[in-house]
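Bear in mind that the values in this text are calculations on the coordinates, not laboratory data. Note that the structure is a prediction, hence the values are computed from the model and not measured.
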Structure 1
Amino acid sequence: MSVIVDYMIVLDNYEDEAMDVVNKLLDEVDDARHQQFRKIGMGRAGGSKFYTSDVWAAAFNHLIPTDVDDCIASAPWRYPDEVLVIVSGPDYDIDLHARTVTQLRARTPKETTT
């Protein structure tokens, strides 16, 4: 049975290096499927203005949310207070919620993404 959890990360457009680290860590944790975050194209974001944030997203299958959280928290973010991690997953009974990387790093070891 598939077990899916959805993640979206909203961040300033100069944090690509940290996202590369997140995906490298995920590749090590998920050696069976090598699931990764992908940058969402913002060409259809509306208007003719320059979009100043990036959005990365993934729907992870058979990957424990705390493992994803750990990969995100371990990356070298320039401004972790400004990186928003949004999570939802009916398969883990995770209600839609958001927290910054700073908040994610501050969680206790017993906390999960719920």
Structure 2
Amino acid sequence: MTTSKTARFWDLVNGSPVRITLRPDQSLSWSQRSATDEGWSAEFCTWTFENGRVIAECGTDGVDCDGRMSHFTTVECRVFRLNKGLRDTVCADVTYPAWQSVDESQRDYSAEAMGY
């Protein structure tokens, strides 16, 4: 089996399409955090290229008037499907990976504190 030397794909970062290139066993991370009128907001993503697939572990975290909420998701895509997903609605030459869900979770810290 031939292993790709690089994985090149588009993903949304900060609301815009960004071209990402990874070598085997390489990871790349992005994050941002900002203050809001009710607290703070953060988002993050780490892409890893291993065993012929790209794994994206992403999430959001933040606090507003309802308390703290976090959401985490893990998706993966085989290298040969990195340009087989949805097309960008603005940039016609951008096609995203055909991500497949691996895991997803969320936390509502206020609900947990109330025993839900």
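Quick check on the output: 43, 30, 27 is Cα extents along the principal axes in Å, derived from one of 1, 2. Which one produced it? Attributed to the structure labelled 1. Thinking of 1, 2, which structure, once helix-only ellipticity at 222 nm (-39500 (n - 2.57) for each DSSP H run of 4 or more, over all residues; to 500) is computed, gives back -1000? Answer by label: 2. Set 1, 2, criterion Cα Rg over 2.2 N^0.38 Å, for residues 36-83 alone: the highest-scoring structure is 2. Comparing relative contact order in percent (Cα under 8 Å, 6 or more apart) across structures 1, 2, the highest value is found for 1.
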